[in-house]
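Each value in this text was obtained by applying a stated rule to the coordinates, not by laboratory testing. None of the values given here were measured: they were computed from a predicted structure. Cβ atoms are built from the backbone, for glycine too; each structure is taken alone.
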Structure 1
Amino acid sequence: MRNTLIVCAALMLIAAVPSLAQEAGPMPGDVLISEDFEAGMDNWWVEGGERVWVEDGRLHVKADPPEGSGGPNVATVWCRTPIEGNTRIEFDAHVVSSSTAVNNINFFFYFADPSGVPLYHTREERSDAGYAKYHALNGNILTFLNDPKANEGLAEGEFAPARVRIRHCPGFILLAETFNYRCRQGETYHMEIEKRDDVIRFSVDGVYLLGVRDPQPWQSGLIGLRTFRTHLWWDNITVTAIK
């Protein structure tokens with residue numbers, strides 16, 4: 001009888017090992033998202049925007065209608081695959097045009113509804129992609145753009161540094177800001193966001209630009225691609241678990 005109990009206990013322990021591994025979350029090196037858009041947009045959904053489409057393996061997002069037309073000048077594109085834990089997020093972004101020269105590249109990460117309702121289920125409530133509607137959600141926002149006012153008075157061919165911000169939501173709280181590097185039309189930028197516990201670091205083309213500690217770091221959620229008054233494309237989006 002005793003031997004039987006020992007065997008049963010051992011079998012129960014073995015059976016529990018896989019579930020314990022799953023509860024521990026992703027392991028360092030695990031690729032949580034790998035997207036080159038060669039298969040289209042099956043894993044994405046759109047809120048707002050004039051037009052969103054895949055061309056030559058790149059996700060184009062256009063939200064820059066003629067002034068006064070009343071057309072949608074903002075867009076958010078969400079990935080359906082959630083991320084969790086510490087991650088390194090990499091992607092390429094390229095501004096094709098921007099009528100107001102804002103060259104707006106925004107990235108949402110670790111976004112979720114505080115109520116626990118999946119964002120996909122409430123997408124119709126954000127069909128216009130109004131910016132304030134995202135500020136009530138959990139998550140972080142990276143903003144990388146050109147500041148047209150800062151370029152006033154500069155000689156032809158000169159550009160002011162890009163404006164970079166990292167925010168915490170809910171509340172749209174500014175955690176850090178810097179003016180560095182550049183954000184120009186016609187250039188492809190390789191961007192990297194590293195989230196390790198409460199520290200967020202941002203680099204472009206291998207150049208470190210900004211880092212901050214988030215006093216209330218989020219541990220899971222979705223990533224989203226966001227823009228304003230800009231036509232740009234995104235590609236090579238990879239999210240990898242790190243220690």
Structure 2
Amino acid sequence: MTATNDCPRVGLFVTCLVDVFRPSVGFASVRLLESAGCRVEVPASQTCCGQPAFNSGDRQDSRALARRVIEAFEGYDYTVGPSGSCIGMLHHYPNLFDHESEWRERAEGLAGRAFELTSFLVDVMGASTVQARFNGSVTYHDGCSGLRELGIKHQPRTLLESVQGLSLVEMDESEVCCGFGGTFCVKYPEISNRMVSDKATHATATGADTLLAGDLGCLLNMAGKLAREGSGTHVRHVAEVLADMADTPGIGEPQR
């Protein structure tokens with residue numbers, strides 16, 4: 001991978017879902033960041049970004065979690081995570097501390113250094129290629145938070161274009177929500193199911209072997225629907241393909 005910056009110290013924000021359900025995404029992230037010339041550390045004191053509490057209106061717990069995350073990642077040149085959703089939440093932290101000037105300043109500092117993985121590699125490190133191979137076709141889902149809050153669209157595609165053997169087939173309505181939406185799928189299950197049904201239809205219609213995205217919440221939701229419909233489409237986080245770890249079982253597939 002080609003990069004322009006000199007050996008920045010990066011704190012990897014692993015995210016809860018990656019930690020619990022898909023650790024391979026974290027390992028892929030480390031591999032990509034190190035290949036780009038970064039020194040990567042994983043702060044042991046990191047915790048949930050607080051988005052579930054925030055979206056449910058629980059500002060007290062949101063602030064408590066935000067303080068933990070801010071403290072864990074202070075001192076790093078950058079905070080990088082394989083999730084537009086969680087990193088997007090870090091960008092909301094300053095608004096949690098309107099009446100606490102010291103914490104607001106610290107939150108603004110973190111937000112200014114916090115990047116989603118592919119955005120960091122392309123926009124900050126200047127990477128345009130990866131040394132990876134994937135023999136097959138993929139289609140890509142644009143997660144809502146990454147796309148609308150952080151402007152992530154071309155970055156994963158730029159890197160995917162350099163993967164040897166990979167063919168990218170765009171699906172219809174790639175920018176439309178998959179229906180997960182964190183607590184949305186719990187509060188409005190019928191609407192969520194219709195949305196993920198449409199997403200599964202569009203992904204399958206491309207004929208692509210594999211569905212990729214940059215947020216594990218979206219991927220778990222779409223993988224579950226595809227599996228229930230008996231689809232043979234594999235589902236993986238984009239980092240796993242970019243880090244040449246696509247031989248791992250897909251999301252929702254039995255471990256080998």
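Given 18.0 as the derived value for mean count of other Cβ atoms within 10 Å over residues 142-149, which of the supplied structures 1, 2 does it correspond to? Present the calculation step by step, with values, prior to reporting the outcome.
Working: 1: 18.0; 2: 21.1.
Answer for the origin of the read-out: 1.
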Practice problem: Work out the source of 40 here, i.e. which of 1, 2 gives that when percent of Cα pairs over 22 Å apart, for residues 54-125 alone is computed. | Solution: 1
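Compute relative contact order in percent (Cα under 8 Å, 6 or more apart) for each of 1, 2 and report the one that scores greatest. List each step's numbers first, then the result.
Working: 1: 32; 2: 20.
Greatest value across 1, 2: structure 1.
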Exercise. Check the numbers for distance in nm of label points 7 Å out along Cα→Cβ at positions 86 and 222 across 1, 2 and tell me which is largest.
Key: 1
Exercise. Could you figure out which one of 1, 2 the value -1.04 for log10 I(q)/I(0) by the Debye sum over Cα atoms at q = 0.23 Å⁻¹, for residues 102-149 alone was computed from?
Key: 2
Quiz item: Thinking of 1, 2, which structure, once helix-only ellipticity at 222 nm (-39500 (n - 2.57) for each DSSP H run of 4 or more, over all residues; to 500) is computed, gives back -12500?
Solution: 2
